[in-house]
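Below are structures written as structure tokens.
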Structure P
Amino acid sequence: MYAIIVFGPLLGAAIAGLLQRYIGDRAAMWITTLLVCLSAGLSLYAFYDVAFVGNELTIEIARWFDIGAFQTSWSMRIDTLSAVMLVVVTFVSSLVHIYSFGYMSHDPHRARFFSYLSLFTFAMLMLVTANDFMQLFFGWEGVGLASYLLIGFWYKKPTANSAAIKAFVTNRVGDFGFALGIMAIFLIFGTIQFDGVFAQVAAMQGQATEFLGMRFYALEIIAFLLFIGAMGKSAQFFLHVWLPDAMEGPTPVSALIHAATMVTAGVFLVVRCSPIFEAAPVASAIVAVIGAITAFFAATIGMAQNDIKRVVAYSTCSQLGYMFFAAGLGLYGAAMFHLFTHAFFKALLFLGSGSVIHALHDEQDMRKMGGMWKVIPWTYAVMLIGTLALTGVGIPGTKLGFAGFFSKDAIIEGAFAVAADTGSQVATLAFWAGVVAALLTSFYSWRLIFMTFHGKHRGPQEHFEKAHESPPVMMGPLLILAVGAVFAGALFYSPFVGDAKDGFWRESVTFASAATHGEEAEHGEELHAEAGHSDEASETAENVTGQLTGDEADTEAAEAHAEGGEGAAHAASEEHGEEHGGHHVPTWVLWTPFVVTLLGFLGAVFFYLMRPGIPRRIGESGGPLHSFLYNKWFFDELYNATFVRGARGLGDLFWKVGDVRIVDGLGPNGVARAVRSGASRLSRLQTGYLYHYALVMLIAVVAIAGALIVLKG
């Protein structure tokens, strides 16, 4: 069964890509779609069998590398974590395949497109079922290749080619760090098998090395390098620049890559390596800080963008920030829960945006939209559901709410609980960043709805008059995703982060709470006495957040971190107030996300329904704040001025000076020039006159005779 789940999409990709000439586009589309749908159906059964029944297993396919101590097998690790990802990947991919029947109906290269989609799905499935870091890296690079092919699918568009190259190069930066992390793992642990590495983490926790007079802890370095890879793949702050430009690909690509699959690979990596991050408090703090910054940063940019797909793309970037700061604080279940629910409503928003673009003849600028609810009411309805889920609309303290309400609030409440229990400044930063990001998310999400569907149409009137609802083959996936956006949060809250969490995740994720509770049962008063030092150790960890060096304080920080994480969300003192989902938090914390979401909605209503002229004048005036946000904090300009121009200048130096002037100048070109110059001078002696040649011969005879006389004495 699992072989069919993983290799079915690869078979479909091979048939569609290699045999299209013989079977035609339509057969290629049907074969790839049916095989991916088969994988999705089997993944649902696998999810039930693994997560709820407990039938976890590892399937070895073949021996891969066997070079001395470096040994690895191509195998599939099937546990709850991989089962969740199997469902997410295959479910979204199958709906994207079906949706593409309508969206790509007029494209002349449909078979190639469907082949790329299935190839991407296979690479992602290899990634999430990996049993060691080598196979994980194989899938990691496979999705990078497939994303390059999909983003640049319309290769005749210069912008699409540039976006594909930008995504590929940016991800190579992160992948370089990831590769170094894998090398460091083999150097330290002597294996790259997950089980072998994780079993040795406790023994390696104090291992350190001296470099330039500083002491570096091995696990901190490894965790940090792994996170660099996650930053690139999941578009976190500094390595986020490829994500919005990737919108140049077809809209189904945006839904597949940016909603639920490739960009969540970084979150999956951190959660899969939770034993390492649990033992690396400084690196975990860095993960949380970068995630919190990304959540806020991307949300600010989303408020000023006018391309409907770019707004949703920056929303993805911001939501990934939530997942990362949750994982950095040890809230692994909440991070995966938000990943799970996010797949439904973000794929819904991307495909819904595609339905709008399809109706308006490829128009993506929201400034040229408006009034669309009248002509595409079904698309408007599902986009409303997606927006309600994204903004996390729900009633705190109840089971009433959309999917994002349960997962996003679990992260925000968990961050507060960690901060309250440990005094962590990083957790406090993450909590407030999450609250502010929720406010901004509500504003730009409703801005998208109001600019697109309400008011008067601002684009060409003929486009509005010819606009029509998408065909059933496109609306069907939207309706299915809408159901998930409504009910996924309430249905799966308990197994992911509620009372059933420990039985659901089993050994696939390492929670600090499980270790802490186990030690409490075994050691009792001894652990209680040690708990008094947790605040001091946590403060020590904060002092070294910005660096990867340390001393004995790092050991205390590690102990504090082990007592924090998701366990802290359950261990906060009762004085903090009402209990919600196992988290003891004050009532004001429960209601804060609801209040800021409401404020964002009211702000969007005021500016885009009641006073639409105000944002238009702000945009036309191009003030400093608007320019700063519209130009994405000028990261592209900054990177172009430093890295791009610097790389070009360095390349010119090696090319024009090193290669042309030195290597070629002194080498082949120099020799050729010398030979040509000498030949040109010698050729002047070839006059063609007989008396010239006779004179030369006479001079030569005299010279030879003179030399002989001298030599003979």
Structure Q
Amino acid sequence: MKTNHTKISPKTIAVAASLAALQIGAAYAQSNDALKLDEMVITASPEGRSKMKQSLSVSSIDSEQIANSVASSSAELLRNIPGVRSESSGGGGNANVTVRGVPISAGGSRYVQFQEDGLPVLLYGDFNFVTPDMFIRADSGTDGLEVVRGGSASTMATNAAGGVINFISKVGELDGGNVGVTTNVGGADQKRYDYGYGKRTSDTSTFQISGFIRDGEGPRKTDGVKMEQGGQFRAALSKDLGGGNSVKLYAKFLDDKQPLNMAAPVSYVNGKIVELPGVDPRTFSPYSSKLPSIGPAGLNGRLGASMNDGLRTKSTAVGAEVNLNLGNGWIINDKIRVSQNSVKFDGILPDSYQAGTVANGSNFRIASPTSNQYTALLLDTQVKDAGIAVNDFKATKAHALADGAKLTTTAGVFMGTQRYNADWEIGRFTSTLPVNSNTSYGAYRAGEDYQRTVNQTFQVFAPYAAASWEKDKWIFDASVRNDRMKSTGEWQAKATPVGNIDFKSNLNSYSFGTNYSIDKNTAVFARISEGGSLPGDRVLSYDASCGKNCMTGKIDPNKVQQYETGVKLRQGNLSTFITAFQAKTQESNFDVLSGVSSQNKYEANGVELEMGYKSGGFRLNAGMTYTDAKVVGSNDSTYVGKAPNRQAKVIYSLSPSYRFGQTTAGLSLIGTTAAKERQGASQTGQVELPAYQYVNAFVTHDLSKSTVVSLGINNLTNVIGYTEAEGSRSGARSINGRTALASLRYNF
């Protein structure tokens, strides 16, 4: 099998895009701001201001861009945002997300908070086997998303020092709706039915419904097993009470099953990934109707588990937002949401190497040297309860000062309760390669590696305050936050006694920024911030010296300090946003799968560039992030001086589109330079993740005023793009191969 790793230089692409956009911008006189620098920003900000006036690095994607992105998941959408590193190859969830060289040391999104309509989906982004992107599905009711990197995210949200990703929902301000069907063309069996409808029921009230139903194998063939089943329904009601007073009520019901793309079997030669004969990492799927049954699973012997469950996410959420204008400059905003969440996680990946039993050059544990069998590892986790209840209340007061300046003060309090009740099962079975209808399987060996139960509750109380001063061209702002967390419960692992959980943590955060508007088209800003992440379930480890009392007392949080400065400018139809940054991170972590406990210090320096251009039917968006990151301290001395795991020097995207007549066509080029990941517990051996670039393309055509047909192709050039390597287990995870989806939509 030929490995398609293209060698286009990302620096060449970025420079060429910059020069082309500048030349185009000089050729047109009218203003058409593609980056929407005058758009109001509400995410991770104590008060709404335009992007041009915010001392923040913030990007937004509208509903049209979402529809045309051909992204396979909510996490893949983020790969078009500069500064964001999204390892989105896991399927419909289980993505690793961070920003600006802040590390991903053991998976998830520890320093980035995912939000829906301004409230967190989960309080923690790096629970074992549960990540916030699992609970987010873009549909016809998604109005867009805002992404804030660094800045006041440290003080405006819990566990969000890296940034905040906020998915914003429609509320029915525009009358009309749509229904549509999407199907896989020439690949796996995959169908999705979408719907959405919004309406103004009066001059002061609106409602919106949206959702989808899906059925089929998914983007990869699964030997006929339906790995995509379920859907989502959302509804929202809003009422303008007059005088700046309003209320919004909303609900979401999600029950969605999708495949989990874990590491595919590969071998390693001198730190390089080598594909195995008959195993394509772009299309590899372990799911099959002939997979062995699990039987009683977990420490308590639960029944009903199946390897073909994949990733099944359930969520029932209800929420409300109230805005009150009390007069005399006082504004009250209160957001509340209660969500019942659960997850079924069944992922299959290669097991570890056993010396002397190697077949086809692979480093798997093989049943015999000539049988072409490998031992697979099953990660079967049932998260019975990942529910969350949150409330964010803030009061803002505008003060008119005698010298013409404007002073705005904000005081608020965030309260949240998060549950994590999980039952783990990690065992093994043998399988021949490749996986197809002729594959033979050995019996599943339950609990051979690990079993664990966790029943944990987190309570967070976080008061915060902010102030901003504005006069003429200057804006200065400052904010502080104190997160106080208490966790209680118990946990038990195989061959260890029950451990009590009763610990606390306290995190103080601050952020100071300034913005100077040179003119209406140019502004500069600077900011310093410090925040972090509170300890979650990853601190739970057994130590014989303290037995069941290890997880008591006070545990220090992980900390991130950031400096940033940037410029925002418009020139004709060209908008540009450039930010230089430095991030320093100090953290501890534990990875159950690798058994590695770490205490590391990181430092990252870099620059991110975002550009947008619009003229007539042509639109161009581009982004590039250069990051020079390294480990500056560690309990593993071999790690010091190296780049953090999977941290590339350059990530970039380029997305042109053009509308001519009734047809719109476009593409997005997404790429990364090479990165490295450790091989085994020590950092002395590292696996290289090669550079890659892939292209998503789309074309839509209006058959009539109300009927639209479209074709979207994900990974048009069908490249292998490795996002993770399981160096100790001889596996690597790639993006999907070429997938073509045809859609028909009726608007009314």
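Taken together, the values in this text are just the output of simple stated rules run on the coordinates, not laboratory data. Just so it is clear, the structure is predicted and the values come from calculations on it, not from any experiment. Cβ atoms are built from the backbone, for glycine too; each structure is taken alone.
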Distance in nm of label points 7 Å out along Cα→Cβ at positions 226 and 650 derived as 4.7 - corresponding label from P, Q = Q
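Between structures P, Q, where is mean count of other Cβ atoms within 10 Å over residues 34-41 highest?
Ranking P, Q on mean count of other Cβ atoms within 10 Å over residues 34-41, first place is P.
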request  = For volume of the Cα convex hull per residue in Å³, the calculated result is 260, so let me know which of P, Q that is.
outcome  = P
inquiry  = Ranked on distance in nm of label points 7 Å out along Cα→Cβ at positions 154 and 210, which label among P, Q comes first with the largest value?
reply    = P
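Which of P, Q yields 13 for percent of Cα pairs over 41 Å apart, for residues 90-473 alone, as computed?
Corresponding structure: P.
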message = Quick check: 25.0 is what I get for Kirkwood radius over Cα pairs in Å, for residues 466-673 alone, calculated from one of P, Q. Which structure matches?
response = P
ask   = Among the shown structures P, Q, from which was the value -22500 of helix-only ellipticity at 222 nm (-39500 (n - 2.57) for each DSSP H run of 4 or more, over all residues; to 500) calculated?
value = P
